[in-house]
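Pasting the structures in now, so scroll down.
The numbers here are math on the coordinates, done by the rules we state, and not lab data. Bear in mind that the values here come from a model prediction, so they are computed numbers and not experimental data.
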Structure P
Amino acid sequence: MPDVFDFPAALAQAQTPAAACAELLSWSEPHGFSIYAIGAAPHPDAPYPTQFMVTNWPQAWQSAYYDRQFGDRDPTLRAMKALGRPFTISDLRAGRCGFLPAAAEREVLDFAAGLGYPEGFLVPVYRANGYRGFTVLAGNAPDPGPALRARLQFLLEHAHDRLRVLVAQQLDENALLTPREVQILSLARLGQGDADIARQAAISIRTVRFHFDNARRKLAARSRSEAIAIAVEQHLLPV
């Protein structure tokens, strides 16, 4: 097993978010964790997604998260806020996070399990100036013991900090999309039409189209679909 303290040096060689995520997976997959989600915690008054978020959750999960409004009843968000420390999905299901998930909350966990990811390890991140982030690994692994939890926490915290820098650099280098433009493009990528996007974002259809046009111009795209493709390629949207 490689020395976990070699991970920061390996991560420092990654010059893009995609490379950093690939490096993380090379360390986490041998332990049964092949899915990640890393980013800034959303403000209570701001909709998903935040501007800094990278993930390889499959499209079925991302679509369900929006279409079935999992964000309103995701017990992992509740647990991260309540605990402020790492925990696993097994901890959450067993009530070791201070509460037992209600039926509507268990539906979120059960959906992930149905996709083949019954276990997860989640680490909230706190940095200077009130910054709050989150890191998640998911997979078909047993509940990790204390030694593996410490190892995974080390990997996730370093991956979060490196990705935060790389995403910020990429946003600076490319046409910066506003959080609202990121949200609009992300919802469109999930197959939402203008009316659905307007309803979810609580804005008018005209405003939705305004944000589409702004994003398209910034990305030098000829169409909405091309704007979405460019934004995904440049890691400006959740993957």
Structure Q
Amino acid sequence: MLKKLLTASLITLSFSAQAGAIRFGYNQQYSAPHVINNGKGTSVSGIVIDVSNAISQEAGFMAKQLPLPRKRIEQYLIDGKIDAQCHANPIWYNAPSIIWSEVLYSDADIIVSDQAIASLQALSSHKQFKLGTVLGYKYPNLTEYFEAGNLKRFNSTSSKDSFTRFTKGELDGFVASYSEANYLTRLRRFNVLEVNSYDLHCSFSPKLNAEKRQRLIDAAHKLRDNGEFKRVFAKYIKPE
């Protein structure tokens, strides 16, 4: 009888924990340092995972991490199929109903190359510069150079794949976030040109319970203010 009661209690506790879990979606194309897998297809660490877990824990919830195709994340937030997504920017989405935290941290897109490029304007002197890009990603500050033929896109599924092609000599350079490029290589070995910088937030489903949502937003702001996100970045970003 006691064994049955203990089993029932464990089932109830497990169900309660899952019921209180916050479903964080993230781009399944992410690789290290944003998302690091354990080799069995499960995401266990990385900037996006650590930030989401820290916010959820600070707010008193469990976090459930859900990899999703990038183009589905916005609709999943709107429909309430996920509760939140961190490492995002409002300009990436169109839906006004999505709720946003304040800025939590920032990153930048950069071009890494062996060639000395002093500025974006200097790209106009190039012809068919073979640039590694991520499939489906837009680079507004580079559009005019793609259209003019100064740059030529070579798509890969991740920045890591672009970097691999670059090291094999297949590309003249590749574009990636600073955090990704820093994780992949020692940037001081190369020419680095900033394309654009951007702020990053957490986004929340309009269908998430308002009290839960506010607890998560307050937790995110508290962790930003006490330096927790800087400590997360320091785990993965090397000093140059």
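Each of P, Q could give relative contact order in percent (Cα under 8 Å, 6 or more apart), but the derived value 27 comes from Q. Each of the structures P, Q was assessed by volume of the Cα convex hull per residue in Å³, for residues 134-189 alone; the largest value belongs to P. Quick check on the output: -10500 is helix-only ellipticity at 222 nm (-39500 (n - 2.57) for each DSSP H run of 4 or more, over all residues; to 500), derived from one of P, Q. Which one produced it? Here the read-out was taken from Q. A value of 18.6 for Kirkwood radius over Cα pairs in Å, calculated from one of P, Q, originates in structure P.
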